[in-house]
Structure 1
Amino acid sequence: MPINPIPRRFHALIPCAGTGSRAGTPMPKQYQTVAGQPMVMHTLHALARLSQLTSGWVILSPNDDFAWPQVCWPSHFKREACGGATRAESVFNGLGAMLQAGVDAEDWVLVHDAARCLVTPEAVSALIESCQDDPVGGLLALPLPDTLKSHTLNGQTARVASTVPREDKWLAQTPQMFRLGALHAALEAAASTGFAGITDESSAMERLGLSPRLVPGSAQNLKVTYPADFAFAEAILKGRT
């Protein structure tokens, strides 16, 4: 008698405990109004439209006092106030909360930046389709389109030191998709150093000698970081309505 395979389940984890100091906003940037609502809500709504997602976990700072809207809140998403001092710590704590809540360690988790509010369900679906049978997992990324320079500093002035070959360079984006237990273990291995050098989930997996899959993303899936990015995001979001 054939054994029925365990159905794949997919969960989103959105670290949302940062302050966004480079954005120049009076509040954490993920709560800044963009195209009529807090930026993070655009992110959550894009993810919530995915039929593959079983649940979404928004990881907040323990002292988060944002007045979250209830009317537009996706019913299968929840908020957990277990964020840490860094993004990596917030993700690690969030994964731990998922495991404690009984989410299977073999389920897939898609970690996505709250400030990447222009992500599309189609792009995330492409990541899922590409990586659901992969032994490691993967991430959305963009082949580097521009000439890349390294620099030296002459006082306060940056000057070109060299031109860096770009043929094998990619800009990492999110979501980044890995098995829940494997990603938790990879981050746990770096926790004793304060997650030094862990800039994203892929870098944690790479430290274990693994090679995540690169899935082409979109230039629009930028992380809103600087003041000018808000105007760009607003224009794109208004153009989609």
Structure 2
Amino acid sequence: MKKINESVTIITGASSGIGAATALKLAKAGSSIVLVSRADDKIEKVKKQIDAEGGKAEVFVADVTDIDQMKAMADFAIERFGRIDNLVNNAGLMLFSQWKDVAVEEWNAMIDTNIKGYLNAIAAVLPKLIEQKSGHILNMGSVAGINIGVGAGIYHGTKFFVRAITESLRKEVSVHRGIKISLISPGVINTGWADKVTNKEGAAIAAELNKQAIKPEDVADAVLFAFDQPDNVNVNDIVISPTSQDW
């Protein structure tokens, strides 16, 4: 495994929140970063901040729901930096609704991003890691993949899925091929998500939850910890949440 200051890291959903905080944290530690996001002015601001702090970063505009774009992302990383060492599978979508709303479009949007998006990024990167016989895939899960609340059934389902595939990957490609696989499950994090909830009942729940939220930088610290372990140590699962969160 490459040391963190010699590594190349792809981060999806890197334009804001946990993705942006992680990109800044890892770049400061010396990793070269591929910032992945859909077309968004915010992603350029993240790159400029990394550049200003002496780090290395490139932007790749892509939609994680498109497998061809994810394969192009992996090729881009190798073209620019010569290799891929780490993937932070982070792009996600959380929408609130109750089952009675039958919000099929929102269900599909979460399935496409939170499930297919993760699978697409893994499919793009994993063959290259297997070929070089090293690397680290870190999936961003959630406490929503451990405990279930009201008004977010599909989101919970997607995060239980992430937990399941992470453990399956660990048993296949970590145990037998030496590629590290990790899961980080944040609790309530203030990423601006609560302001984006359009469902009236969901917005009220989100606003109340967000009162106890901790910062994206706290999760970024956990990502760096997972990546900065010796070769014989795999961080399987970290749950990080506000001290006052009781679920």
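None of the figures in this text is laboratory data; all of them are computed from the coordinates on show. Only a predicted model underlies this, so the values are computations on that prediction, with no experimental measurement involved. Cβ atoms are built from the backbone, for glycine too; each structure is taken alone.
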- Task: Using the calculated result 1.8 for distance in nm of label points 7 Å out along Cα→Cβ at positions 12 and 164, pick out the matching structure from 1, 2.
- Result: 2
- Query: relative contact order in percent (Cα under 8 Å, 6 or more apart) computed as 24: which structure among 1, 2?
  - Reply: 1
- For which of the structures 1, 2 does the calculation of mean projected area of the Cα convex hull in nm² return 16.2? 1
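I have -13000 for helix-only ellipticity at 222 nm (-39500 (n - 2.57) for each DSSP H run of 4 or more, over all residues; to 500), calculated from one of the structures 1, 2. Which structure is it? Intermediate values should be presented prior to the final figure.
Numbers: 1: -8500; 2: -13000.
The value was obtained from structure 2.
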